[in-house]
1. So distance in nm of label points 7 Å out along Cα→Cβ at positions 52 and 164, computed for just one structure, reads 4.8; which one of I, II is that?
2. Consider the structures I, II: one of them gives 31, 25, 17 for semi-axes √(5λ) of the Cα gyration tensor in Å as calculated from the coordinates. Say which.
3. With helix-only ellipticity at 222 nm (-39500 (n - 2.57) for each DSSP H run of 4 or more, over all residues; to 500) coming out at -18500, pick the structure among I, II it was computed from.
Structure I
């Protein structure tokens, strides 16, 4: 289990391919036999190692057989995982005071934007905690992010090179908490301005990133959120956010297309757009980090890919995720050619 892969690679690197395959199969099949008696979590770990050996040596048919076995055993992983609850003290008065301060603005859209921006996690604040020793587990043990199939969808190592992935994971965790604050603030915002709903916010769709022929779709998605139809809200708004980010490329003078493997042209997807250097440079760091963790990074929530590829289970279409999508729409709506006056917020952020 420890040396099989290294020994097989040694023979493969020295072009003794027959011996490499013999060693890989002998060790691999032994490990698969041992894994039969293990629980699903340990079994998938070791079966995954055998899969890497077989792929490395070029045993394609055997690798496919092992992959099917791996997927079958992984289905039980989620059921074996333990639920841990941690109580976190919340200063409710401070949160309510912070919400009130952000909503202390006569223009409904500006107030909604101030609330949305205040609820953004700070990647710099998380990085400071990392450097100050606030988090230490990631420096001792690697972290596996388990997907809905019970298999790892992201792996964060213990070295400094994986710090950015770890920050993405922490940003996503904080987003889920901050979303509750945002949703509470939206309720207060509705009471204060007495509008029919979010789509009735004056000038919210007068944004450079929302083409005129897309406004009706944005209205449908925002109305669905008000109606607590979170399935419709997420399915309608996520593709529109992706289209708006491509509009941002045009705004910055960057091409919207890329070439596929055949040399044909196709539109860039959300991850392509977010990782364009000009886009990352143009967007505020907190906003870019929020969009990346919410929609495109497998170490975060990765909502766009889960929805677009039919991976998201029904429980993912909830108020928290819908609220995060609405928050992203509000933040992107502030990007426009004309000036939008947003008063400078001098209040210190205790969570940054």
Structure II
């Protein structure tokens, strides 16, 4: 029996070798990361055609959701903040903001889509190597708050109450796109597939006669070394968050790209958080929120979501310490 391995961490991806005759892998760069689609089928031409459609879908979603693109729909929505108006938005933008608001409520604000003003300060800090000053952080935090985002489900419109609000879906966007691409592939008749959007992985049925897709988890602070046990997943999604790639070192301290919405400060603990959930969006925001929360708070949160599981690995004094939710071990290979 052949085994199929997908190794992931945040934006890390190792292409899967073509080791089975009916396995087809397609990869393109998307959203600043490798974006890979794996399909098991006897029809290679149809697989290539649907992969191309999935890549186009990822591009279209990126044009809607990316705050790096000035003309994106999410930036146009942010520009309406403080004007006292509801703005009609596309279905994908409404869906992801609805997911984000639910995540904020469940996590008590540990995930917050409105952290855009603070995130931009830290992006600048990574470039300049200068810590954001207190006044700038305070001003940015005053423009945040998920409770100031109002949704009208009947009109599919959104009202941003505070002036200067800037939405950022970085903490769940890749998972959302991975799941959307996988749904498209399924709808076109491919039941056995996997989508890896820069380390945010969504899976359909297991390949061939295997019990699941085998997925490895990186050690904290390591780009290539993985934990001894592999995950075996099917019809589930998984995401890991940490600071292995996106961080800034200031005054001898390492600050993650993940920001605590309450303090506005980048996280400083050396922790990887791996979340398994029924869909890519949920797995993605859980890994982000549980990076902010304490381990005890994270374990309480994971119980609220059916089928979800969590693994927290921390590096302390050169040793790896692990804490997992009871369900997590059931996903080991």
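1. Matching structure: II.
2. Corresponding structure: II.
3. Of the options listed, only I reproduces it.
Read-outs: derived from the displayed coordinates by stated rules, not from any lab. Since the model is a prediction, treat every value here as computed from it, not as a measurement. Cβ atoms are built from the backbone, for glycine too; each structure is taken alone.
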